[in-house]
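Below you'll find the structures, each written out as structure tokens.
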Structure P
Amino acid sequence: MPQVPQAFDVAAVRAWCSLALEALGRDRAEIDAINVYPVADGDTGTNLYLTVESAQQAVEAVFAGLQAGPEPAAPSLAEVVRAMAHGALIGARGNSGTILAQLLRGMAQVLADGGGRDADHAGVDAGALRLALSRAAASAREAVAHPVEGTVLTVATAAAEAASGVDGDCGAVVRAAYEGACAALDATPDQLAVLSRAGVVDAGGRGLVAVLGALREAVSGQATPVRARADGHHARVDAADAATDEPPLGSGALGSGALECAEEPDGAGPAFEVIYLLEADDVAVARLRARLDALGDSLVVVGGDGLWNVHVHVDDAGAAVEAGVEAGRPYRIRITHFGLGDAHAARSSAPPRERAQRAVVAVVPGDGLAGLYAEGGATTVPDRPGEPPASGELVEAIRRAHAREVVLLPNDAELRHTAAAAAEQARSEGVRVALIPTRSAVQGIAALAVHEPDRSFDEDVVAMTSAAGATRYAELAVAERQSWTMAGICQAGDVLGLIDGDVAVIGTEVPATARTVLDRMLSAGGELVTLVLGDEVPDEVADGLEQHVRETYLAVDTVVYRGGRQSAPMLIGVE
């Protein structure tokens, strides 16, 4: 049996992260299956797993970085817990993962300073650990716009209150916290009607119990077995507890201080889940909270010190992203379309929700396009400058789309192999996937415009493929160095016009180069020009190009979109 630490130290944090990831990996499918609140999208276990995976990777990176140096050294407790919290923040997924990230951040705020003493080597004592659990529960509630009882917040509060009521070492504290969480989890169906109707405990709370069970094991060295409740629910409990007639510690943790259960809406809920990281100051984030709260529900904003993770459910995904742009710099934007009927399923009595018949998954190169695609019903995957998505991200997006049939739009020639690998993986999981080899986001826009989920899958794919294939695409780029191109020699700083992937125009300014590119593309005919502008391109450029097309090509229309932060200053499509 591992040595039981009398203090919570670096080794315990490292072990906790690994054990929590192992526990969530084991329990992920079970947690996904009972996910009915706030939306029955069947991904709470997966979201919690990915959040903890990011935290664990950040912790391991701290150890790897120090041990790779000229003088290998052990990290301090402050370094490790801050890395854990930061990793969870940047990797948080979904409503539950975002709340878990704030719980870990709240704990880190206390543990990093050792509860008031230098704890780099000795670790923190039981008093600091009790304070850390209390700070975690309080900060998580503060991050949620409208806290609801019977959720992970209730379980976290019960764990903290149970821990605060015991004396002893760190082992006693984490055992009490775990037992209090188990008792609170079992009570969640009595607090939230949607859980009672479905006959399940809260999925987020179930995940937190797994994380606290891992904390218990990391500190005490005692494994946490599974016991099935008589009514079919499951909670992690100590086998010894099952043999006693005494109620678990913390069973009265909810007390008179509990919030009233919020009324559950009986109409259709928001259509999109929007998540992004945001660089902004506290004042801007306060305004953002108020604006997003008016736009939708399930609002959770976590973080601090200039970096935030924003999660909200809305009908207008574009407005949620625009609110982030006004507040600061949003990035790693993920927009998920819940699909028709999802909000109703979230409040029905039959978890998990039915799969949609068909969905579109698209890779998009900018914040603005993410909103545009989401409004068209697509689940989006960000293609950040210098950070193309991996096949695993595409597979995850296909899973989030939760459909029997999926049309995949890679929107980048360089992603064709990545997209093909993702499609094969999804097919092995029983999803019918059609990969349309779109080479640019403007081709994806054309394909999405003709998408009709009510017709047969094959007919829809043929129509979308035809629309994409009939769209010539171009982009402007800035040369980084002198080089040979098909249009001649370019110098560093030149504006390059690439048509269908090849350099066709070399210019010195964006407006003039764009006009030349448009003239060459429209010389072969066209009915519609699509312009997607990056952040650095002013509106006056688009106005000038629109006027040029209107005056030179009388039968051609022009539409302009703001792409946000993207690698190319401008994308051009001609249909």
Structure Q
Amino acid sequence: MSPTHEVTNQVPPLVDYDVAADATLLDGLRREGADWAEAEVHALGVLAGTERVQEWGRLVNENPPKLRTHDRVGRRIDEVEFHPHWHDLMDVAVSHGLHATPWRENRTGAHVARAAKFYVWSQAEAGHSCPISMTYSAVPALRHNTDLATAYEPLLAAPVYDYGLREPTTKRGLIAGMSMTEKQGGSDVRANTTSARPAGDGSYVISGHKWFTSAPMSDLFLTLAQAPGGLSCFLLPRVLPDGTRNRIHLQRLKDKLGNRSNASAEIEYDEAIGWLVGEEGRGVRTIIEMVNNTRLDCVLGSAAGLRYGAVRAAHHAAHRSAFGAPLAQQPLMTNVLADLAVESEAATMVALRLAGASDRAAAGDRQEEAFRRLALAVTKYWVCKRAPAHAAEALECLGGNGYVEESGMPRLFRESPLSSIWEGSGNVAALDAVRAMAKQPDSVEAFFTEVEQAAGADSRLDDAIARVHKELADLADVEFRARRLVETLALVLQGSLLVRYGDQAVADAFCASRLGGDWGIAFGTLPPGVDTQTIVTRVSPGI
């Protein structure tokens, strides 16, 4: 009898490849002043592409964290139990400095090097990047209190993942979290009701319920609470200096669409002890530095997902045949793959440009600081907004196989909306960009100084820049049309970077479709004349 399960025309697993073999990433790394980190980025890329690490990612998502509120005799322990490979992923991220490179290495390109490594390693598993991002972002906010920064910054920057509930200064390394959202306010943190009462010894007694706190196993939390002087920022350790547990109780873990490997909790501050960071009444201004850095990671995380999806789709199409020919050689599939690649490269390029702006702003460059203020809000809105549609199209390239968990594509799809919600959903990001333009006109000037460096290189880009100037000349109903305006700003920024620094075929395809108006709603609607074959090879390096 003939066998009924002979396997033919199935795609080999995409394993044991260098995730960092990404021309746009490496060009950006060099251009933005972090060429010294290229070997480290490749080392991490090789590790991220191994079958072993991909298995870590699968297991931590199929075995999500569990909440243990009490021990066997009824004492509160408020612990989260993780799959062992969660700690393996965290250890790699911390030991490679994804959580703190710029704070430990005072050298040109430190933010860019860290961004490139974050982008590469996030493609191995996205969930654990949340506590890594918050730890990176906590340091600038913490510096508003010199004593706290002196005590904790060296440990937050240490390249050691030291998991366990102990008094922070006795550990070799720390992880930080952020706890702002309350059930009645969401993004409107000024509606927070959590209270902070001065204890008389320099500390505050904090009580209230936080609706969404990611990574509740962190050693330290930055939180917002209402002090006598108004909404203020506080630092709360899970274990107090005297070794006793702070009264931070985990009520339940959220059952989320995606990001399942990472714990997110409702927590209760039951007269917990915290210390003021910054001044009373200036909590939002203090913690906004943390928010801006996590917004950069939202862009990086989305860009990583776009790259992952484009590479997986191209790999499948290269090894799968249908209707007598490999999928990758069929014109319509080539159009889809090229369009996915164009979106991915545009996101990667702008993400690294923003990381470079972070480096230069930290070094005192006021022009770059102004550029980053507007460009980050604009890019956070658009790149994160594109991720779900891109993930859906990449999944569809695999057909029914892409809908099956074993392909990894459903996990990508579930993860894809997160960055558009985290640190301000689409409306919040768009309105933040509008607010930046109104309150900081130097950010608008810096933005146009940047994009107009590409003037004359492509008429479609020139026309789009002119349209943006015209839209900004009349700000009537600007909130109503904020999304449309911010989308156009984002596309102009991406187009200008691609024209100046990108592959010619990619830049032409981007300008023809995104700026020239010859663009359908779905991916795979690039106009005739675009060099799709050249573009597709850019998402198939060494595969």
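Each reported figure results from applying straightforward, stated rules to the coordinates on display, with no laboratory input. Just so we're clear, the structure is a prediction, and the values are computed from it rather than from any experiment. Cβ atoms are built from the backbone, for glycine too; each structure is taken alone.
When distance in nm of label points 7 Å out along Cα→Cβ at positions 91 and 139 is calculated for each of the structures P, Q, the largest result comes from Q.
A value of 0.25 for FRET efficiency 1/(1 + (r/R0)^6) of positions 355 and 483 (r between Cβ atoms, R0 = 41 Å, to 0.05), calculated from one of P, Q, originates in structure P. When log10 I(q)/I(0) by the Debye sum over Cα atoms at q = 0.06, 0.08, 0.09, 0.13 Å⁻¹ is computed across structures P, Q, the figure -0.35, -0.59, -0.73, -1.27 traces back to P.
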